[in-house]
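As structure tokens, here come the structures.
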Structure P
Amino acid sequence: MKEKLVLVGNGMAGVRTLEELLKLAPDAYDITVFGSEPYGNYNRILLSPVLAREKNIDDIMLNDLSWYKENNIILHAGKEITKIDRVNRKVMAADGTTASYDRLLLATGSNPFIIPVPGHDLNGVITFRDIHDVEAMLDASSKYKNAVVIGGGLLGLEAAYGLRTQGMDVTVVHLLDSLMERQLDKPAAALLKEQLQEKGLNFKMEAQTEAIVGGERVTGVRFKGGEEITAELVVMAVGIRPNIKLAQASGIHCERGVVINDTMQTFDPRIYAVGECVQHRQATYGLVAPLFDMGKVCANHLANLGYARYQGSATSTKLKVTGIELFSVGNFNGDDSTEEIIVQDKSRGVYKKVVIKDDKIEGAVLYGDTIDGSWYFQMMKDGTDISEIRNQLMLGQHHLGDAGHGGQNAAAAMSDDMEVCGCNGISKGEITKAIVDKGLFTLDDVKTHTKASNSCGSCTGLVEQILVSTLGGDYSATPTEKPVCKCTDHTHDEVRAGIRKHKLTTISAVRDFFDWQTPDGCASCRPALNYYVLATWPAEAKDDPQSRFINERVHANIQKDGTYSVVPRIWGGVTNPNELRAIADIAEKYKVPTIKFTGGQRIDLLGVKKEDLPPMWADFNKAGMVSGHAYGKSLRTVKTCVGQEWCRFGTQKSMSLGVDLEKFTWGSSTPHKYKMAVSGCPRNCAEATIKDFGVVCVDSGYELHVGGNGGIKVRATDLLCKVSTEEEVKEYCGAFLQLYREEAHYLERTAPWIERVGLASIKKIINDDEQERKALHERFIISQQYSQKDPWAERASEGVEAYEYTPIKVIKTGAVK
């Protein structure tokens, strides 16, 4: 019978221990995991790029829920252990869930330190440690303008940069006169501050926070001396403390952290601990590389091999702010017993400092050029004598000439035992062996099979160099186009061309023709292929609802509580008493809790139960209203101003033109959401110049603008052309929309599409080639014959996909006699 292993803490250190254990002894234990968050194991190092919207939550998930099932691990996500019964060897969660153990692994991580000043518990005062914090910060950035980040260390600067990218005015408050003082010396810190100021961050140095002020929500921060600054969001990033509450309450010996020996055992020999919660040889660690080192040692002992010992870790630092290169390691400040070699080029923003003692590297700081960081780090760990290469040391590894491997890239000059990925402890030899033995050809392949480049990402360049030197011409480090997904090596353009040339009208036909690597595709390619076949062959292709996202599948936007929102179409934002009366009556009939005017001049009914959707839609149909497609990759809205009909500045009839354009284009499926607007004069009240297709009316006719969008990254439109009549507006509108439908990649808005292909190429087709423009317009009209069907009516009156809206019946059973 297998022994029982329970892991408390579903984070990076604990789960890495399980991964190592499964390699060594896959059948040794029945494993149960408790985690306080409702997710699998995700990469906390990459929360900063998520905050900056450079990545999403799926991108940083290391072990999704399927991994636990595949490895026969019981996961209790969202259940926090509150008690350990060491006598009976059981753990208990806050909700009463219990589990017995033969071996217990504590990986409870750390807690953010909260400055105990008045107001620290106000709404709007948060920390930066997990997904919940990131979601709260993103939500605040959409509602408020001013943010203060308390703490100018690694985490604080990453938080500040992320909030700045979301449009907030951010001030970083730091107690000392130098940023990141634990990782940088003052010259490097000065360069960092200067570059961050160029990115829009403000700094208040040598400032001691006295109080956080506000009523129900924070309104500002007050400093010692009485000065106050405005803040609608305050992020505390002043450090972490090992989370030892559970261990202490269970009688396990703790000091600053849970005290462990070199085998990762606690005072209780049946209980092990790893990660940020532990204290080893008086040291605690908050960086990922040592946590993974602990995981390897712990797994070795849990597998009863018994020979590994953890003797502490040297650590390096990398700041995750786009465009900033920073690396530090070891004793970078030095002392009276050390020497320093410094190279600085202020005009390039480059600073390099290596600290040496007895001809060995003690530490280093690199700013602006970090390519040799891993080389210095490896020599420091190995205790390499640098006396023979001292004259070339600051020029870098690839400048060693005869002493090294002159002319080769940095990766080629590395020995096989040199560490490439510090976060995961992966050497060059391990990566090279995996590339050769497993037939790996891409960076994603290496990430999947070795974990290298899968954490902070700072070693990505080295991993790509290893791919280049190992595969030669078979690898392109910077491919011009990415494949549709991991199921295929073919690009979007190749797939679309094949669908057109070979008349592929089903998803399965596309996968068969292109030899898809997975039989059923994935969540990335199925929606894309479904769109491509429908857009290319509207008469012949058949929609696959199961290949659509949930919102498109049920024709309503799902909300965070599981209810839905319903947005009827209001043509051009123009309505009448009958429609408004119908909306009010329907809202009352179905007890809609919230009714909201949208930014697209429509009315949103929020909080609708799923089973109420079809009958509500039927009522809207009776009132003459159809779906607004607020959920779809399709035309959303045509926003208008009152124009010449009412406004004294109006030059053309913008309302009626907007209504006509919406009735012409509604129902069309597109690669991504598509918005239009018609402004009655250059004052542009309908905001036509941030829409996918915008019309600005002028005295002489109409300016046609394309490729704009609001959102996170606002982009103003490009001027496509000027036309004289409404009929020309409709022709150019249909032609541009059809070109976008036929040429853009799935999930590509018009803005990035135009930036990718170039405005000149679009003008050449739409403006200069009248025959092609009219052909595109005609193809759009044909496609609309198959698209302009109200999905609400199909489901309300014809019973299409009725199963989707039928609630599951609760069957009551009596007691068995």
Structure Q
Amino acid sequence: MRPLSSLLAASSLLVIVAACGSDASGPTIGPPAKVTVVAAPTSSAAVKTAIGTFSVKVTDANGNGVAGNVVSFSASGGGGADFAPASATADASGIASTTVTLGTKTGTTQLTAAAAGVSAPAVATVTATPGPAFSLVTTSKAMRFFSVGDTARITYTLEDEFANAVSGATLAFTVGDPTLVSVDPQGLVRALRAGGSSTITVSSGGRSDTVHVNVLAEGESPCTGIAAASAAAVGSVVAVSAANVCLTGAVGAGSEYTVIAYNSSSEGSTILPTSLTALGVGTPPSTLKAPSTSSPLMSRSATGLAVTPTKVLDDRFHLRLLANAKSLRRLFGVARSARRTRLSTRSTSGGRFSPSASFSAIPSTVSVGDAVQLNVSSEPCSTPDKRGFRVKAVGAKSIVLADTLNPTNGFSDVDYVKFAARFDTLVYPLDVDNFGAPSDIDGNGRVAVLFTRYVNELTPANSPSFVGGFFHPRDLFPRVGTSDLQGCETSNEGEMFYMLVPDPTGVINGNRHTLGFVDTLTVSVLAHEFQHLINAGRRIYVNTTAEDFEDTWLDEGLAHTAEELLYYHESGMQPRQHLTDALIRSNAAKYAIWKSDASSNFARLLEYVENPGIASPIDDVNDELSTRGASWSFLRYAVDRAFTSDAGVWMRFTNSTTTGLNTVALGLLTDPRPYLADYVLANYLSDLGVTSDPRFMHKSWNYRDIFSNTFGNRVNGVFTPLGVYPLKLTGLADGVVTSTGVKGGSASYFRVAVPAGREALVTFSGASNASFVFSVVRTK
């Protein structure tokens, strides 16, 4: 048993201890709320330098240090930085520290300290500067001078051990043979005498590099020591595999060459730069150069008299419409689901199917005189524009409707019946035979042709172009979606397209379109738009593994091909007949067909030919006139080269489930890229008279002849044929750097003259990632 005195003493001690533990005079530490910099490292130093301590303090909302919090350190921008340690735990005062060493690259770096539980980190900024000079590199290891007095400048880069440029250094230049060349303090080298070689040593801070210098003797070839002379015969095509080519001038008369710079990239919308320098050349040849014309190029009448200029089709409208329509690919699923639910599939060789019940605004029982309400808006699935239509004709394959608000003095009922017959007997079988049967989601077994003033309204006042008609993929999708898939609520749910109407007095935006003018272009527009409809419908409902519409450049190229096929059918001509001006104008009737069905394709191609470097046949971003013309021309060239007949070829294009060049590969049964490279050569060489190589021939059309004779300038009412093929050719002058940019899948063309018995050096340079292929053709 313990003594009472011991128990009392223990009780007193417990009271004292309890009193001390309840002392409220110390601070209460809250959760971490803020992190601030308490010590920043040196703000600027050379790369890979240890710049000191980076310390931060973690505090609560009242500024009290919070111990035990983990702080992580990181760097961004500039050359970065290393931390030792990369993270630290705050001490009893809330402070966490690390040592900072700059990275290997110069620039401004932000140091960041992030504390756990704190939203805003602490930051400090430091700058890494270059280290001491480690290497001296001249950017040209060899300099060549052709004449006494020629100059060139030595350029250099002084770098530290991490390849950072060191500035402010003083350079010294030492010339091995000061009688041959001189060099000033800024590195400008001047040739003092002809014939000889030497070196120039460039030094700074104990670092040096050497430049080799050569001054040619009088009459010595600029190719000496660089490239062997090319022994190309007239008409031969030489692919240049090096950065230089040496061209020879024939004894007596000299020689002429054309250099073709082809951008082999498959990115048709991207322009890559390149430059050419010619040394030892003569005055650029004037022969075979395109004329400089500012007047519009117009087609002439069969009698050679000037025709009244007309507006051109606004092909750019299609770019805007199809770009918006691209978003509809997300509806492929709901369309196919609706087909499975609402249509009973009936397979045929054409891939058609029949619905069990119509869900279209135009039922199969429609009759002449019936009134129909349809959305004509060019917007995909929003902002509907409902117009009233009256059925004017019901053909075997067509339903022709007219907007009830069309301008007066337009097409008559007889005209509409004629268009139905033309579609049924000409356009429908032509396009279906070549591109496949259309879908038939509305079950009426026909395609609706809507003649509406809305198309006219799309052309603003005083516009140099006009919209001739359009197909909208929207109409191939169901209005109502499913629980999982969205529909297109403004769809007309049927196969149809929208057509321009006559407006003789310019009621709509002041734009006059006579009945005869609209009548002349209507059938070719029908063929064009029907191909679009077929292509889109087959991608949605027939070739059901397709995930997107066709690339715009190819879709348009195929639609323009439909116009070309219409020309062949109506004129009695055939592909691969090498048609000339004389053949297309053999009589007034045939020339009228060419103007109606084919001249628009040539007008678009002309835009490309006049400046091919800035356009491309495979450009899917810029749907310019030049792109469309080149796309059509390339497809015709490629199909002519690959096959002896068009039979079954175009159907492979519209049965593709891929897009772009992959579709072309399916259509051609071969890789189209070599064809594209040869196409740009054919655009220059075909019918030039220097080669018969079939790779470089356009088999269906003699473009050189048609552009020279069917197109021309009109001044004061007098028409003068161009007389030349207007392909843009740029002359290379001696010693002048000629720079250009070329889109993927296209080319630029340059002319070179080499004096008799001499040699000329052409040097190519460009961006390091440029996919340029240079070819040289000897023309004289």
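What to note about this one:
- Ranked by mean count of other Cβ atoms within 10 Å over residues 30-37, structures P, Q are topped by P, which has the highest value.
- Label whose coordinates, when helix-only ellipticity at 222 nm (-39500 (n - 2.57) for each DSSP H run of 4 or more, over all residues; to 500) is calculated, return -9000 (choices P, Q): P
- Among P, Q, structure where relative contact order in percent (Cα under 8 Å, 6 or more apart) as derived comes to 17: Q
- Origin of the derived value 231 (volume of the Cα convex hull per residue in Å³; candidates P, Q): P
- Among P, Q, structure where P(r) over Cα pairs in 10 Å bins from 0, in percent, for residues 222-437 alone as derived comes to 7, 24, 28, 24, 13, 4, 0: P
- Mean count of other Cβ atoms within 10 Å over residues 606-613 derived as 20.6 - corresponding label from P, Q: Q
- Which of P, Q yields -0.97 [log10 I(q)/I(0) by the Debye sum over Cα atoms at q = 0.09 Å⁻¹, for residues 190-629 alone, calculated]: P
- When FRET efficiency 1/(1 + (r/R0)^6) of positions 390 and 494 (r between Cβ atoms, R0 = 25 Å, to 0.05) is computed for each of P, Q, the largest belongs to: Q
Coordinate-derived values only; no laboratory data. If you're wondering where the values come from, they're calculated on a predicted model, not measured in any experiment. Cβ atoms are built from the backbone, for glycine too; each structure is taken alone.
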